[in-house]
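Take a look at the structures listed below.
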Structure I
Amino acid sequence: MNERQNSSSHPHLAVTVIGLGPMGRAITRTLLGAGHPVTVWNRTAARAESVVAAGATVAATPAEAVEASELVILSLTDYRAMYDILGSATASLAGRTLVNLSSDTPDRSREAAAWAASHGAAFRTGGVMVPAPVVGTAASSVYYSGRDRLPESHRAALALLGTPKRLGEDPGLAQLMYQAHLTVFLTTLSGLMQATAMLGTAGMKAAAAMPELLFAADSIGAVLRAGEAAPGTALDAGEHPGELSTVTMMGATADHILETCTSLGLDPTLPLAVRSHYHHAIEHGHGGDSWTRIIDGIRAPR
């Protein structure tokens, strides 16, 4: 569900941002640019200097930061940091809305929602799906989930950060989507570095190799859409037609990649992991199925 709202009717909503890494600073600048008074707090005070210069107000303590606004946005390393920082400010949480945009596990997001509720605060889990420089642009989007219905003014302020995509009431669902996106992202980055290292053994510089390799990353979407109007439909139906690329074919490629990396003296961890998915499917009699059959071994590892 798209919750993007027009924030012009709520231009003066005060917002607190706790955590001023690159993402926290980008969030603060976006809110300030839209006319919102923003109070900030960060363990390392020097990180506040740039946003203070842009108009933000620094709170002396976490409690003071919380008390400055009804809407409190957290951009921290993990959820443990939320407890460490707000543990001394629990008496100030009642009636506030906490929106935690930090990365952690779905279970910890659910625990945090219960913790916030125990102190009288509404809670929304969020996952920003773009790097800090893109926050606040048309290309930005943020997944949210949680049981509490947020006031329109809060939703309007959050919509400034990126198109809000509401996933449901489970506080862990937005975190799960965020981690799923990062699984694709981080695995792709590791693959890119593995491939760059492979070509580097032949003397090819990264500046020449990476533009070619990025083409492979860009082609993933085309591969997924090939032969299927809505990617994932066949997977949901338990169907794995092997007309285009079979487990056996992809498994043979995975064997070749591992052999190549081993012969080049490179770390085999990534190619070994990839190959294991295909071997599992072949060992269970699915060599003629589509490569998507490898999801069985991921769902039920041996």
Structure II
Amino acid sequence: MNERQQQQQQQQHDDARQKSSVTVIGLGPMGRAMTRALLAAGHPVTVWNRTAGRADGVVADGAALAATPAEAVGASDLVLLSLTDYPAMYDVLDGATASLAGRTLVNLSSDTPDRTREAASWAAGHGAAFLTGGVMVPAPMVGTEAGFVYYSGPTEVVESHRATLALLGTPKHLGEDPGLAQMMYQAQLAVFLTTLSALMHATAMLGTAGMKAAETLPELLSFTDSIGAILRAGEETPGTALDAGDHPGDLSTITMMGATSDHIVETSTSLGLDLALPLAVQAHYRRAIENGHGGDNWTRIIDSIRTAG
């Protein structure tokens, strides 16, 4: 190794020492991806997982394995949680609460907005700052330019850790309410999961005509890709009109879209397919028609969604 290489290596070691330590608790695919993104940026990372064997790969990459959750929390000021849900956080940290004071907990697990608010209060009761996070990309995209994460909680806490959080994906801070990030996460996944179900329903429908999924899915996916452009085709976005309480039916009406939903239910029934999804969609349009809004834009279905029952 020549002198320049030695200098570069020394500089890398110095940079690593200057970077703050981060703890990652929970080493499923997402937790491992976050750990590797942090390690690649030179952060010392301490990890803990209930099944210790899951840490083998990231330990080989340079992470330090803590023996207990308390040891993991005590190793870093910034603690990232990637667990199944919020009850898992309490299960894991129940014996580590004495170590929480002065730390920042960033819970990237999925749960309800109300549970995230309760967790923020719980953390504050133990002297810890708390951020709710929602990672909106799959594990392979963590740490890439395409990655982004919604956060909610105190602005100053987000800003103090922004550079580190940005290594996981672009941080998008929604506001101080701890429930906001989880609300956005659930809203995004409501669109995602419903779309996946719709794709499978459509694939099953076409399959009854002998069409193979390998043939039909590309066509269906190309249509889902165009939906955003279709909704933005007018002078105003649907969101602008919705906020104003306007539902102009000049391009598509509740009656027209409702008739289409009827045809989907009829076709699905004749094919012997599960009707849960098409009946749910049909119900939105039927309620709007029953309430006298047949001539309004399809966005009028939001009324019955907002006031279920």
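Quick note: the coordinates plus some simple rules give every number you see, no bench work behind them. Since the model is a prediction, treat every value here as computed from it, not as a measurement. Cβ atoms are built from the backbone, for glycine too; each structure is taken alone.
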Subject >> Structure responsible for 6, 20, 18, 15, 13, 12, 10, 5, 1, with P(r) over Cα pairs in 5 Å bins from 0, in percent, for residues 231-270 alone calculated and labels I, II on offer >> reply: I
Original post:
If we compute distance in nm of label points 7 Å out along Cα→Cβ at positions 31 and 79 for structures I, II, which one ends up with the highest value?
Top reply: I
Subject >> Read-out helix-only ellipticity at 222 nm (-39500 (n - 2.57) for each DSSP H run of 4 or more, over all residues; to 500), computed value -16000, structure in I, II >> reply: II
Subject >> Origin of the value 2.5, where distance in nm of label points 7 Å out along Cα→Cβ at positions 103 and 199 was derived from one of I, II >> reply: I
**OP:** Taking distance in nm of label points 7 Å out along Cα→Cβ at positions 159 and 247 as the quantity of interest, name the structure among I, II where it is greatest.
**Re:** I
Subject >> Origin of the value 1.1, where distance in nm of label points 7 Å out along Cα→Cβ at positions 167 and 183 was derived from one of I, II >> reply: I
Original post:
Comparing relative contact order in percent (Cα under 8 Å, 6 or more apart) across I, II, which is largest?
Top reply: I
